[in-house]
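Each structure below is given as structure tokens.
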Structure P
Amino acid sequence: MAEGLPPAARAVAVDVLVHGAQSRAQLAKKTGLSPATLTRLVRPLLAAGVLVETRAVRTPGRGRSVVPLDVVAGDYRFIGVKLTTESIHAVVTDLRARVLDSETLAEPSLDVPDVVAAVAGLARRLAARTDRAIDALGITVGGQVDKGETVADSPFLHWHDVPLRRLLADHLQFPVHLANDVVGLARCQQWFGHGRTYSDFALLTVGAGVGYGLILDDALVPTLVRPISHLPIDPYGPLCAWGHRGCLTAYVTSGSMTAAVAQGSGREVSYDDVLQLAEDGDPLAVRVVDEAARALGRAVAAITSLTGVERIILSGESVRLAEVGRKALDAARLEYAAPRTGDLEPVVRPMDFFEWARGAAVIAIQETFPDARRRIP
């Protein structure tokens, strides 16, 4: 955030970024500010180029016209990077997180120096292909991130207390921001996705693990994923790797589902194989998918009941489970639901790893905009 910029001015700039071009009258009504106060707040934003006046629009009535305020999204460039155990996924976006370029690089190894060198090289290549200077880079990992500086614990990368932000920043000429991957995804949905028009929503992701993000009153609530990922579903269910019987992870992760089908069928299968077999009516695969979908539905019901969110978004690289097993998911979701929460059907948002990388770019956008280098007077 720009030094010396009042919070109210920043809020106006962010509202225009997230919701698009708006007139001063619209912004005054939305924020509850007087026209005089809004004019005072907007003036330095215009002078710095954070906001611009767009073409006048004629309004109904006496032929008056208004001049909406907007951002010039194309003047900005951000890089977003998502680390997985096998690949590094990166995107270049503008200020509204529209993807302009992308690249995937095989993970050279899980050794920290190798990963840092690979990410830095990938970022430099992407920067060289853009027509604007890079404003900032965001990088996200699965696991616990401490104060935006350190990967405190990443069970997928097998990292502990790795000062990733500093290590990467030492190799690059632009700011670097680090966050948990689900936090990045939640932030992306908050500003530019299915949560954009909601003050309260939750994000639940399924894949190799379970992720959980929560937005209440437009603010990200710090959450620990393990209470949700190991939510008790069935005391007689299968064991997870931690020894919990019948928890959410034991049912819905891609590894648990493929292991269940492989054990029952006596042959190795992929996650896509499991879903395809279920769609084809294979009894074993149908049972595994329905049990996983029921567990996911129970988790949805628990989250909506305990938080009171207006919307819940299901996502992650394995979220097609929610489509293939939709009947079982809805049955479990509604089994103990209160009347109001029963109407809150989850939004299923399939996405690939580039969408996770886009979430990393949004971390950089939120940390940067309004941009300090634009010298707010």
Structure Q
Amino acid sequence: MKQEEVFWLAFSTVKGIGAVRFRKLLNFFGELSLAWSATKTDLISAGLTSNAADAVLEARDKLDPDSLIANLQKKNISFLTWNSPEYPQLLKEIAQPPPVLYYRGSITPVDDLAIAIVGTRNVTKYGKQITIDTATYLAGNGVTIVSGLARGTDGLAHRAALEAGGRTIAVLGSGVDVIYPPEHRKLAADIIENGAIVSDYPPGTKPDGINFPPRNRIISGLSRGTVVIEAGERSGALITAKFALDQGRDIYAVPGSVLSPMSKGTNQLIAEGAQPMTNPAQITEALKIQNQVKRTSKTTIPLSKNEELILKVLGGESLHIDEICNRTSMGIEKLTADLTMMELKGVVERENGMEYHRVQHWDFK
């Protein structure tokens, strides 16, 4: 452990010292060890406000930096700083990357190929199915799934990624030793075994409403693109999308009924220029990883009886929706809905407007 890193930890515990002030201290002092022992006058000269300088002095009187290391080791918590070679490159590229990133589990080079999946906590049946299918498909193609461990969409995305044998990263609005919501403790433990729980908040930080919007910049910052499954007009998922836009990352939104409150946010994103996602294969194609990742196991996706009938009718042909309607004797509205869901599952693909064909590389049950 480099002695200098101890002072990165120390400053990360000081309220009001974020990425901007970390940079000011480094630019002025060169090393944070010097900043930790500086006078109030020098701290102000470095660019801190009087209140921020007082916060540093108060923390210095109460805190033994070396004790922070022992506490992390006791709780099996690791950390990375801007100077760490392992610090995620994508995250380092954003406007205000966390100076210190705490984590439990592992952060590996394969996580550079990551996509965020976010959405409402009040997920609908439609949203639940799309979340599971999208995370399953992407994880099956070697993409790390990033989300926020929240109820609803987040939890579903993490669990689906794990069940597909993939990796997933959960970004918390609390310390990595404070799992919220509490019912996701088992999920968090499983993520630690096959990914990481990360946070820029020091261990012991309790979940607080003001913590969650800033952490969303990390969700999008770790990812090459963000998929918004469902979102109300004021959903936190829209905050993540805004961060992704500011960071120059791709934004995908799942279209939904204009009558559904949970699709108002996603439909608005599409109206504002987000890419409508009707098939998760769009993302692997954009990432240029189609057919490049060998799956270790075949992906199995459950199908409804109607979907199985549609696949049977399609066989190896490409059929217009009217012909599928005739052969299945299904109502056109129900058939259209089922085909849309099958597109999202990556089961069928559409071509020439309203013609569909079966995707052969999936196994079904």
Exercise. Out of P, Q, choose the structure whose coordinates give relative contact order in percent (Cα under 8 Å, 6 or more apart) equal to 19 when calculated.
Key: P
Quiz prompt | distance in nm of label points 7 Å out along Cα→Cβ at positions 8 and 24 - highest-scoring structure of P, Q | solution = Q
Quiz item: Once mean count of other Cβ atoms within 10 Å over residues 96-103 is calculated for every structure in P, Q, which label goes with the largest value?
Solution: Q
Quiz item: Can you say which of P, Q returns 13.0 when mean count of other Cβ atoms within 10 Å over residues 104-111 is computed?
Solution: P
Exercise. Have a look at P, Q and say which one yields 0.75 for FRET efficiency 1/(1 + (r/R0)^6) of positions 40 and 88 (r between Cβ atoms, R0 = 41 Å, to 0.05), as calculated.
Key: Q
Quiz item: Which structure, out of P, Q, was mean count of other Cβ atoms within 10 Å over residues 200-207 derived from, given a value of 19.1?
Solution: Q
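Every number in this text was worked out from the coordinates using simple rules, so none of it is lab data. Everything numeric here is computed off the predicted structure, so don't read it as measured data. Cβ atoms are built from the backbone, for glycine too; each structure is taken alone.
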